[in-house]
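Derivation of every value follows stated rules applied to the coordinates shown; laboratory data play no part. This is a predicted model, so every value here is computed, not measured. Cβ atoms are built from the backbone, for glycine too; each structure is taken alone.
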Structure I
Amino acid sequence: MPRFYVGFATGDITPPVGVAMAGYGNRDHGAESVETSLSVKAMVVESDGAAAALAVADLVGVSTDIVDGIRQAVSGQTEIPSDALMVCATHTHWGPAVGEYDYLPTHLKACVPSQYIESLTQTIAETVIEAWEQRAVAAVGWGTGLADGISFNRRPVGADGKTVQSFELPPDQAMIAAAAGREMQQAWRKGGCGGPRLSPPLADLDGLRAGVTDPQIPLLKVQSADGTPLMGLVNFACHPVVGGDDNFYSISPDYPYQARQSFEAVVGAPLIFTLGCAGDQVPAWRRGDSRVRVGRSLGGAASRQWYQIEHCTAEPQVATARQEITLALKDLPSIAEAREALSACDDPDGPEAGHQRHQLATAEKYANRAGIETEITALRIGDWAAVGVPGEVLAEIGLQIKQQSPFSVTAVISLANDSAGYISTAQAHREGGYEPKWSPAGPEAERQVVDAAVALLRSLV
């Protein structure tokens, strides 16, 4: 049997102070400081002539231009095909803007330096190439643990059937919502197709019905031929939005950094954090030392799962697949309608103006297009698989994909190879709320993503 090789590398992608920051539309100036450096982690695998790579950067998202540049550089210096390279973002809301995001005020769009984006693209590519050069004989194992009570669904539903958006809850209520969401997730059995999505009305949530959560943490365990830990790869669905006014303008990888540090301290090997379907999943704790609480809770759960994986194989099958897809659009305003709505805003720098700038840019972008042209990719390593989806995906979509996956452990990685906006369920479009409001994708996109992802995974068997 052919040998299995793995390579790992890390690179520094910390931006300069003063850069426009991504994640929140109410920042009015650039970054003031760096709390913690940002990084990119890369894993390369090779077996029997098949090679693939995964790069995960501490960014809010990645553009197709950045991904194309990385793929071109990597394929020119390694044996990794362009289609077999997945570039993802951790989705930190405390990192740099890597594009002139339409929700940014005009003066901040000038604070997105092209030199940094060029350097970022080069560094990510160089990190993947270094991982390729560092590959060595390895063995892998896989399993799924739980990081329970860390996250809750921010889309509870009221008696009228509409979403009552809850970006942040007091910790005691957040824990109640998390427990209710976890109870529902347990009923989403593998091999099924769907499951309970809303709890009964909860008195402790003012009669609201909590949404389902996804506390699962699929883990890939990689060790050397002699059993020495080499690296872990975890997938978890929770927005990196931990922070407050005291660090609002400070660069940080957010809680994933603490998770990585905690895991490395226990296991003695680096951890790659990948974002699951976190479109509607947020942390139970947000203020004070919450990055430590959330991150170390996750890192501890990942460490526990590492030691519960008993068997590793040195002969896993490696395979990849990729499919281009055009996601259906929702009903968008015309360019004229969007311009009129923007001009009617009283405060040009207020939140409503930010949304209307986004609406106008979306209307202009898709005026002559049939849909959102993007891609979905999949990677198999033994009986572990990862499927990369291109936007901020709601948890129910990820749960459906995992239910129908032919692999025992499946990581659904969001914000992979593209930042296509929120991808909401059809029911979420009916219930309203932030995610379908801000996304160009329509209700049909749910079924398109689930069907394409499951088909790709099945093609790898």
Structure II
Amino acid sequence: MNQFERVAFYTLGCKLNFSETSTIARLFEDGGFAKVEFEDNPDIFVINTCSVTENADKKCKQLVKRAKKIAPESMVIILGCYAQLKPEEISQIPGVDLVLGANEKFNVLAHLEKKNEVQIVHQNIKHTHDFIPSHSFGDRTRSFLKVQDGCDYFCTFCTIPLARGKSRNASIAQTLLEAQKIAKTEVKEVVLTGVNIGDFGQGGEENFYSLIQELDKVEGIARFRISSIEPNLLSNEIIAFCLEKAQRFAPHFHIPLQSGADQILEKMRRKYLTGLYVERVHQIKSINPDTCIGVDVIVGFPGETDDDFLATVNFLKDLDISYLHVFTYSERANTGASKLGTKVPMDTRRERSKLLHLLSDRKKLAFYQTQIGKNKNVLFEQEENEGLLYGFTENYVKVKTAFDARLINQIVGVQLTEIDRDGLMKCHILTNFAS
């Protein structure tokens, strides 16, 4: 019998963190623990943290407070990126019992003996070389498959290389084994995740292009999506394969831009300029105009002038993209950006963020309007919600229809009919849908 029997998990941050939390949860379950919900008075709380923004750090502190209110005698374990970057700071949060760095998070069961003092198990990130294959579970329709970890790029705004170490991955053969585990479940869609997935292989004999060619052969998975890929690593052969040859890869790319001003891209130490980004978008749309393209943008980077921001706005206005993910720059310790340029006032950052969110809404609406009347395949993925069912087309249009239990976790042929007032697409179910 375990000293602790019930364990709850909470994940902050990216899809990669969700895949890793699922793997850590399986370690606990294999060790005889029962996984429960956060509010169900567990004996152990495991909080997997992010440190991309200051808000993620604050959220971690709030969660510890909430956990101790739910179960005052519980053990609270903090792991993930924030734990690697600031273990001493976390150890000072009242209620934290164990802090595990990047090297130790998958060895958590070996550190469960509760002590009177906070235990910190942490190594310099330079010593983190292992790659632990992971995938998320619990969602019947979708799983996040970790194919890569770490990053060698050191963009000036980013702490990820300090939190996760060098770029690394398993072999293609090992990655396929993980995908085949997912294929044996009910999951229909797999999202490939990592920190810099296009760097798979790091210049060795195996690369991301060869990986997706092999994944496309995995029986039992209907769809693969690429979560995010750097524009300089999104080669024409990857684009052509996904859009022309692949059986299972969705016509959907998420391509970080960060700024539409070349001088800001250079200060960010990005690996491309706007000209290359335009080429990638044109290449995608020339093959399949229905392809959905998402874009990451940072506003308020140090030294970003009104003219730089206007350049970003105009660049995005003219680009055939589908939606934006807008990030407001926040200062992070030990990054190059903290030493660059004049700080942009927070009010200005918020105003710029608001403007780009409005632009994103317009881009999304314009993209959805091009899809009206077309036949697409929707994976319906949610349980009943006020008499409605929701899902996504292969090109990432969010669709809703009247609830029908037969459609749940099915890929269904539909005709897209109109955009409702909530911005979602209505559809007509076709009789010859695939199951």
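Of note:
- Given 22.0 for mean count of other Cβ atoms within 10 Å over residues 80-87, calculated: source structure among I, II: I
- For log10 I(q)/I(0) by the Debye sum over Cα atoms at q = 0.07, 0.11, 0.13 Å⁻¹ computed as -0.36, -0.94, -1.31, the structure of I, II it came from: II
- Sorting I, II by distance in nm of label points 7 Å out along Cα→Cβ at positions 96 and 288 from high to low puts II first, with the largest value.
- Parent structure of the calculated result 10, given that relative contact order in percent (Cα under 8 Å, 6 or more apart) is the read-out and I, II the choices: II
- Structures I, II were shown, and mean count of other Cβ atoms within 10 Å over residues 16-23 at 23.4 was computed from II.
- Winner on mean count of other Cβ atoms within 10 Å over residues 144-151 once structures I, II are ranked, highest first: II
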